[in-house]
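> Structures for review follow.
Laboratory data are not the source of any read-out in this text; all were calculated from the coordinates shown. This is a predicted model, so every value here is computed, not measured. Cβ atoms are built from the backbone, for glycine too; each structure is taken alone.
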Structure 1
Amino acid sequence: MKKQNLLLYVLLAISVVFTACKKDDVVPLGKYQGGVLVVNEGSFSDGDGSISFYSLTDQTITNTIFNAENSQNIGGIVQNLKIHENKAIAITNKADQIIIANATDFKKITIIAQADLVNPINFAGVGNKGYVTQWGATTDFVNYPDAAVRVVDLDAGTITKTIALDAQPQGILAHNNKIYVALQGSDKIVVINPSTDAIEATITVASGPSNLGVDANGKIWAMCTSGNFVRVNPSDNTVEATISGIKVSFFNEKFTFNKDKTKILYLSPAPFPATDTEIFAMDITATAAPTTAFITGNNFYGIGVSPTDDVIYVANSAAFQGNGKVERYNADGTKIDEISAGRGTSNFVF
């Protein structure tokens, strides 16, 4: 009887778990999971960057979660936020810091800040190691004498190595146990071997590779400030395609993929000081750039797509005049709603 009852309870528990997962389509593994993390860059003068959490369960947003959990501001400018190995890593570059927190509750673990960490920008991780792109001193926004990738021991919270670069880096990507770094100040993507922390290959692409992503076929895409998308085969580091005619603004080259990673969605802001912005969709098999935007608006500053329902999240910075907002769209470009966030809304983590 006892064994039968135990079996019955186990089966009942399993049934409840699967029913709950099916109903909610999320598995709440922690306080800030089962939703969308929203990065609010903050203004340069005030350093008021923040992180918001949008709950998919009750469709409410909670702002300044790092501040609430740690009784201190995360600071600004918040360039990037990534989740890796149950850690949340935020990169800020007014206060030049690498902030490591627990991903489930955003309690601070450590903050790395040292004199030679100057203008850190982006993060990628492999195992317990982090790789942070760093502009270094921006003497004239052309020459970056301290451009580098900083290697971080995420468990110890220390910088262990500096990999010097010969041009301004921007996007960084971990893929197939390699680290790819887009050198926006050149026509190169460099490949770092995490086993040796040395550059093992250089890929020549169109000028100004900025942000990087991986499609459904495991191919790497780079959006370039020269108005090109480049597709790279990481198995041999060859350039498979270069698609020209991409509308860019030379500083805000941001893109993402749809749910199944078969389409690229990218921002095309008008040149400063105009605020109008277009969003284009391009098949990963395309040979030419799209000519018609499927979403238009103002002050779009970032874009992401939910991996569960293909909803498009657009960060609206409100030109950094007061709080920004999150605009949500269906996959066909029809607007769902908009939600108030923090200052300079810029990015999403799903």
Structure 2
Amino acid sequence: MRIGIEARMMGPENTRGLGRYIQELTSAMIEVAPENDYVLIARTAGHALRDKVETVVADIPWYSWKEQRRMPDVLRSLKADVVHVPHWNVPLGYSGPLVATIHDLLLRHQPDSAKTSTRSWPVRVIKRLGFRLVLDHAIQASRKICVPTEYTRQDLINLYPSTADKITVTGEGISTLSPPSISGEAKGGSRSFLLYVGSAYPHKRLDLLIDVWETMSKLLPDLRLVIAGELDVFMQAKDAESRLRNIPRIEFLGKVSDQALANLYQNALALVFPSSFEGFGLTPLEALAAGCPVVSSDSTCLPEVLGKKGVVYFKSGSKDGMIKAVKTVVDNQDKFRNEAVAAGPELALRHSWKQAAIKTLETYRAAVLG
């Protein structure tokens, strides 16, 4: 089987969650089924899997007019039995043998939680309509659809009832991060900070965490809040707001390497994850796998993915609930860290890139057979 994979977003340095998904899944599929021919569309020939696959270079920005104009021809040029677009950005001009991954339907539920919300209102309206058109096309044109969780499967069926028979829950895995360095990159003493990792898009509810920290910083004078994530326009705004409000002991690290992230997980008292909408929840899963307790909202798929060990949930959007959950972990640090460490092997069995690869390959075969 000749498999084409639209991998322009590949690599956590590009689009952290999506990039890691594409790279890990493709690597696992090559290992599980090396007899297939894999051809990747990448923005550069120097990508991480260049020695294992055929590469077609297409330096075309995603979510762009160029993507709509040029990518249909690039996809057709692969001459693949099936093409996998691992996101909803399937160009409108392509309707060949297609499998798409729909990670979540955030675009339907919270359309303003995106960079387009920073544009002028005419541009924002046009882009929102365009994105919705592309999403609908991806769902309708796909012979099969991969989703990461049962939550996303049900959400997709609720909004697009005709998709019920072509959805497969393929799952995701836990990535192996670089081992922590001896010195560590987290400043200060061990377990001296709460950690947030991710973007500052509105649905991530970093605003709620900062409000909570403003209150808790007075109650926990020995703790800091460390925030790791790209310093884009949203994150810069949160940094500036925190300074303006004189909120103490809050640090914005910007984007960090995998080794730095492993250090942060190892040294944090807990990861706090207040997101109001997720399709999978890779960050808190990584934290648990590294033995770091998690304080998480109970929104969407998070209880399904994370389970119960090492996690304290709070009602999504509740400031008082988050404060109570953080205090529960602070007051029982050893208990929750031991639970997180014990949860690691179980989570590794439940969330495996190898199993995700096997299910995805089965989905390809079903799409080819029509």
Structure 3
Amino acid sequence: MNPVDLCNAASSWFGQGRGLFSDVVISSRIRLARNAAGYAFLPCLTFEKQKEVLERFKEVLLGMNLGGDVFFVDVEQASTVERELLTERHLISRRQAVGKGPRGVIVAVDEAFAAMINEEDHLRLQVLAPGLDLHSCWERINRIDDMIEQRVAYAFDRRYGYMTACPTNLGTGIRVSVMLHLPALKMTGQIDKVMAAARDCDLAVRGLFGEGTDALGDLFQLSNQITLGVSEMQVVEEFVSKITPKIAAYELEARKSLLDKKPRSLDDKIQRALGVLRNACLVSSQEALFLLSNVRLGVNLGRIEKIDLATINELFMLTQPAHLQLRAGRVLDADQRDSLRAEIIRTRLCAN
């Protein structure tokens, strides 16, 4: 299996439209940052040592029972568009995509697990699930982490915990995150207030593609920033029982307010978005995300019938630039991408 095989369907954790709070919570993710003992951090490693780390973790991971079939992608040798596709599918970070030197990623066929080798740290494990399902994410990633640690000694300090290239990951090395769809908070002008409150609680707020990206399509990623002095389960429980339900409740209340106070205005936004997507000949990536966000809101509120959530979720991913180019089998300029994007959206939405 290779990146090209991924471009015709959305990831299982993204496109299903199921799981707890699935109308607001797109997905859950847990990442662990780890480094092998006896090696310098990645920026200080020679090319030969980077290759040694890559081959060591590759051998260990491919030789383990990870709970399903997996495949390896040599990110250094992958084409630019293949690396971009892996980024669009949240299987590698932008940092790893544009980096240099020996690096790779091991991916489960269902894409619910990925292990980046030689990203910022020697190893970045991640497990994903649809909706709010952090408990199952933690159970799986903890099991895999323990299996790896039986075969590779991690860099660990009794006082500071797992040693990481960036001090902000010291301790547990855990990053718990949820991807949220918050269009009503945006429409009612409450989003800045909610996000400011999240930052005050030491949470990082990022856009669809992580650090340094905008919240296109009203999709926000919320994650913890504190990894030292707290246990992994403390962080997971905080997200499961407090943080995520509270923000989801704010969004649902904002949706109710729009329905109660401005139903005609709301329906106009939703139906205009659906009308454009069903008829446009050219749709840019940014416009598609904006319009799909409004349609997704309409589906969730029952204002649009005969279109399911899974269809809209899939279109968020399948209309990204690298997906379109790999699907076409060639490099496309901006107009060609906008044309193909519009055709895919029209076909999917007009079939319902």
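> Using distance in nm of label points 7 Å out along Cα→Cβ at positions 55 and 311, single out the structure from 1, 2, 3 with the greatest value. Walk me through the intermediate numbers first.
On the way: 1: 1.4; 2: 3.7; 3: 5.1.
Answer by largest value of distance in nm of label points 7 Å out along Cα→Cβ at positions 55 and 311: 3.
> Can you spot which of 1, 2, 3 the value 16 was calculated from, given it is relative contact order in percent (Cα under 8 Å, 6 or more apart)?
Working through the options, I get structure 2.
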